[in-house]
Structure 1
Amino acid sequence: MQIASERTGYPVEMLGLDQHIEADLGIDSIKRVEILGAFQKRLPPPLAQRFQEAMEDIAELTTFGALIERLKRLEGSPPFEDAGKGGAALSRFIVKAHPESVDHIHIPPLPEGLYLVTEDALGIAPHLAARLQRAGGTPCLIPQALWGDTDALEGWLAERRREGPIAGFIYLPLAMDPWDLEIPTAMWRERMAREVKALFPLLRLLKEDLAQGKLLVASAMGGTFGRFGADSHAFPGNGGLSGLVKTLTLE
């Protein structure tokens with residue numbers, strides 16, 4: 001789990017043996033191969049060789065628990081589910097979200113500067129811009145038409161910097177389209193590219209601005225990250241936003 005944490009930016013305590021590597025954690029096939037490669041390097045040579053020979057099948061496993069079970073089989077030990085037989089029973093806990101009032105939270109005045117906000121599907125951006133202005137910031141909405149066009153964004157940011165320093169960036173959900181697990185792969189990839197991966201080039205353009213600035217990334221997954229109940233707007237791919245921000249913090 002430590003290797004997965006190092007490669008994805010997720011804290012170890014957020015990783016579970018039964019979490020789906022892609023659906024729950026947003027780890028794509030490329031990152032999965034990186035994790036497996038790093039894991040293989042830490043194995044004893046004989047076991048590493050058997051691991052390499054079974055790599056094609058191992059890469060298709062969907063949970064870390066399944067990976068450990070397969071490793072146990074490779075080294076001739078009992079399957080993972082048998083490892084705890086005869087020992088004390090382990091308690092299992094489920095984290096549940098509870099609503100909490102934010103009325104008591106004091107919001108201090110914001111540092112002066114521009115606060116960039118993406119235009120979103122729910123129309124939250126204009127209301128947020130008004131709140132930012134009352135708090136002392138200068139809001140500036142990023143048109144959706146520029147999203148995904150790195151060259152156009154770079155030119156637009158250059159114009160904004162002439163108006164003043166960029167003190168913060170707030171990303172709001174770009175889409176709230178209903179979805180289900182049966183959507184075509186091409187549509188899934190299109191949403192990942194637009195709603196998750198397109199954020200990375202913009203963060204690179206804002207690297208110097210955000211070194212001392214503020215960053216807030218919101219998703220449509222809700223406070224439970226889509227784990228409880230079937231929220232038709234909770235696109236699982238948005239889970240990758242959390243990993244991206246954690247990685248950015250570490251870097």
Structure 2
Amino acid sequence: MIFNGADLSPYFKTKSITGRGFTNNQLLITEITGADGAYVHGSKRPPRILGINGDIIAHDRESLRLTVDYLNGVLNVAEDVPIIFPDEPDITYYGRPSESEEGDEYFFKKDGTLTIFCADPNKYEKTDQLDFDTGEIEVKYMGTEQAPPEMEIVLSEDTDILSLINGDKELRIIYDLSIGDKVNVDFKKRKVFINDKLQMNAISMLAPKFWKLTPGINNIRIEPTAVDAVLKFREVYR
């Protein structure tokens with residue numbers, strides 16, 4: 001297991017992991033007095049709880065105590081951090097330890113279970129990057145959840161309107177853009193930067209959609225087409 005960039009495999013041998021199976025859904029229901037059943041008006045996904053059972057490995061009791069101290073230091077985080085498991089090397093979870101259960105302790109080994117609380121129940125692939133050879137590309141998005149991308153556009157012609165379009169959704173930027181100007185759009189944070197300066201006033205109120213990639217085929221178009229552009233995204237899974 002790689003926890004926040006630290007490879008814990010020399011110190012902690014993972015035996016089993018729970019919390020990576022079927023997705024949990026909490027139904028939002030309203031019960032009506034005097035009526036059978038209930039009205040389901042939606043659902044939501046609770047946080048993901050990962051249970052990691054394993055052994056802390058050492059050569060003797062003294063090194064065992066030192067290893068426990070080291071692991072406690074690594075696991076002591078104040079925010080959600082990236083977690084990667086060896087059987088999913090390209091997938092990242094984000095969470096933090098919430099509790100632990102201790103098992104038996106032997107001369108060279110101590111077993112136990114570590115519980116990881118993931119406020120974000122999704123898991124993420126590595127970042128993909130696609131270059132625009134023309135003003136339009138087709139993105140086959142394989143994730144199961146929508147993903148907000150990032151875009152970097154360098155203008156090859158002067159324009160005062162730049163449109164970033166995905167299907168019927170458009171983010172339109174109105175600004176006096178010249179050849180060589182750089183536009184960065186963070187669709188997750190809903191921010192637009194022009195030449196590294198935040199320019200939220202450049203967003204047109206007629207087309208203010210910070211769109212997301214959806215499962216399946218996404219037809220991404222840039223107008224005008226005379227640009228050098230890069231699309232970055234991470235596939236998101238339940």
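What follows draws every value from the coordinates through simple rules; no lab data is involved. These numbers were taken from a predicted model, which means no experiment stands behind them. Cβ atoms are built from the backbone, for glycine too; each structure is taken alone.
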**Test item: Rg/Rh (Cα atoms, Kirkwood Rh) calculated as 1.03, pick one of 1, 2** = 1
**Asked** Taking mean count of other Cβ atoms within 10 Å over residues 94-101 from the coordinates of each of 1, 2, which one would give 15.6?
**Response** 2
**Item:** Which entry (1, 2) yields the derived value 20, 54, 22, 4 for P(r) over Cα pairs in 10 Å bins from 0, in percent, for residues 142-213 alone
**Value:** 2
**Prompt:** Can you tell which of 1, 2 yields -2000 when helix-only ellipticity at 222 nm (-39500 (n - 2.57) for each DSSP H run of 4 or more, over all residues; to 500) is derived from it?
**Reply:** 2
**Request:** Can you spot which of 1, 2 the value 4, 11, 10, 11, 11, 8, 6, 6, 8, 9, 10, 7, 1 was calculated from, given it is P(r) over Cα pairs in 5 Å bins from 0, in percent, for residues 62-117 alone?
**Result:** 1
**Fill in**
When 1, 2 are compared on FRET efficiency 1/(1 + (r/R0)^6) of positions 30 and 158 (r between Cβ atoms, R0 = 25 Å, to 0.05), the highest value belongs to 1
**Prompt:** Here mean projected area of the Cα convex hull in nm², for residues 70-165 alone was calculated and came to 13.8; which of the structures 1, 2 was it taken from?
**Reply:** 1
